[in-house]
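In structure tokens below, several structures.
Taken together, the values in this text are just the output of simple stated rules run on the coordinates, not laboratory data. Please read these numbers as outputs of a predicted model, since none were measured by experiment.
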Structure P
Amino acid sequence: MKKSVAFSILLCALIAVPAIFADEGPSCARIIKALEHVRPHSPGYAKLYERVQERCGEEIDLVALLALYDATDGENWNDSWPVDNPDEHFCGWLGVSCNSNNRVDNLSLPSNGLSGNIPPEIGYLAKLTSLYFYDNQLIGNIPPELGNLVELTLLDLSSNQLTGNIPSETGNLVNLWLVNLSENSLSGSIPLELGNLSNLEKIWLGGNQLTGSIPPEIGNMTNLVMLDFNANQLSGSIPPELGNLQNLRELHLPFNQLEGTIPRELGMMTNLEEMVFYDNKLSGPIPHELINLEKLQNLTLVKNFLSCWETEAVLQWAKEVPIHEWDDPPGEDICPS
């Protein structure tokens, strides 16, 4: 079903419904239509969006789902939706679950042959808590309207062909505890607004084309247990603020262009189990403070330009880490005092 047809059917159906809201102003169909023609950052958009969510939640969710179906070639999904069957409510569609008010709260369509762009209407699903689109053929940008989904806790768009920047609006999603955008073709810098995600526990941005430095604001994400930025084009130094991530267990930064020294502050991450800095441009001494990482199981420092171990103690500690690998130099060279 083409977009024009799908939306025509939807809007005609809404208009044909008795004027349930006649005493309260325009119909849902008219409000939704108005919302489609207002830019998200325009004056009045927030108020109109709020009105739609309050009065027309079920209807606006249907608009969002039909927009997704049209934009991603729904007719050719591996398992499609019966959008032409008015007797089947969308809460029963594949991968869609709803709350007690028939608002979509979970949208899960992994490995389902979605192709095309994620439509901006995805931002209408205001009650969504989890969004799984991994392992499809999605292209184009991540829509900034995703930042409207403030109840979202799980976001997985990995293993697609998405391009463009990570929207700064992602920083609005303060309830997120998992983000996976890995294995795409995203570019640009990591937005510093991600530092707002203080509830985040796991973030994967690996396998993209991200550039620039790691924002020090990442150090605000103090609930993180997993951080993976591998295989990008990140440059600059490792921010010492990462030392604030004292719940972190896995720190993966291999296959980038990071330079400078390993910050002493990383020795504060006392729950760390894996530190993987393979294939960067790190230099200078390996700091003594790493001996505080008593739980470390994997220390991988090969393919860098590290010069020596700051103390004999940190060298002996590193040799006792179950998985350890580094070049020569540093070999077993102790830095001159």
Structure Q
Amino acid sequence: MRGQPRRLPERFVAAAVAATAALLCSCGDPGVGDGLPGLRFERTLEDLGELVSGSQHQVRFPFTVTGEPVRIVELRPGCGCLDPHLELGGQRQALGGPLPPGSRGEVVVAFDTTGFQGRKDTLVKVLGAGGGLPAELEVRSQLEPWLVVDPPRFTPGSLTEEGPWTAEFHVTGKQAVRLLEAVGLPEGVRAEGLPSPTSSLEHDFRLVIAADAPPGEHAWFLKLRADNGLATVIPLQYRIEGEVWTRPAKVVRLGVAGVGSEVFATVDVGTSRGELAVTEYRLEGIPGARVECLTLTPSQTFRLRMALPTGDAAGVLSGKLFLSLLHTVDGQPHNLDRQLTLAGVVQ
């Protein structure tokens, strides 16, 4: 009868349902089982939740290879706290070899939380050739400290007085522990007060930098281990001056100054042995700059005092300070030259 819709044959209805289902499947999440050839991870994110800083963990990211072979040539961690490697059948494998279709394996990531606190989200980039590459694997965590070190770092700048030098540390734990050792001590540095005699909530120890420690810039990390299997890291950075030193050692930071003003800065120079004289000094690169040399300790320490016009335009304020020195030890004179960079911003 007219006015009533025609009923479609059942074979057309079945075909339409199948096509719709296929379309929905093709728009799903591109993970394992999406039908695309290459490398497919079961998951690419592992959230470990709250962890104790200093603990060690292992995260596994299983994968399969379908349809075509792939090669993993590099596992690039986004942080030194991650150490990834490839495993097939539970055995560690070298990178770069072909992984044929049907291969099943894991990217295994060792996660060392030592020295980190707070939120820690970091990546491993999986690089290579074939479908599914490159890929990114993410490890997330919230790291809580198991102890507090005071001070948390040792950054005294230049060590200009006669050594040895000491750094005192006080450690407070959430639970009673015994500190075992300080790992990573460089030449000329020793730890006193370790291992601690008993398990306790609080400890004191110190580092001693020998008077004959090598001069120059020093930047390193002290790893402090305890009997609970955990560790923490203390950063240290300092400069040991030679017999003749300048303070600052290399760069005079001028900060930010206004147009048409004047910036004042100082440089100290001295010796820990013998006698010293500043025979010549000059400043280049900053028009109108004025420099004078003041004696702080006769034949020992001096101060260069500088007045630096900023000029009438915004930009970078930079120059060079040149020093000529005469250093006399046991009656033997030595001519020395020092150069320092001055750097600031005018706005």
Check your understanding: Thinking of P, Q, which structure, once log10 I(q)/I(0) by the Debye sum over Cα atoms at q = 0.17, 0.22 Å⁻¹, for residues 52-155 alone is computed, gives back -0.73, -1.30?
Key -> P
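Consider the structures P, Q: one of them gives 19, 50, 24, 7 for P(r) over Cα pairs in 10 Å bins from 0, in percent, for residues 188-235 alone as calculated from the coordinates. Say which.
Numbers: P: 28, 57, 16; Q: 19, 50, 24, 7.
This value belongs to structure Q.
Supply the structure label, taken from P, Q, corresponding to helix-only ellipticity at 222 nm (-39500 (n - 2.57) for each DSSP H run of 4 or more, over all residues; to 500) with the calculated value -1500. Before the final figure, lay out each step's value.
Details: P: -5500; Q: -1500.
Working through the options, I get structure Q.
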Point to revise | mean projected area of the Cα convex hull in nm² - highest-scoring structure of P, Q | key: Q
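So relative contact order in percent (Cα under 8 Å, 6 or more apart), computed for just one structure, reads 7; which one of P, Q is that?
Working: P: 7; Q: 12.
This value belongs to structure P.
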Practice item. Match the computed value 25, 17, 12 of semi-axes √(5λ) of the Cα gyration tensor in Å, for residues 84-211 alone to one of the structures P, Q, and report its label. Key: P
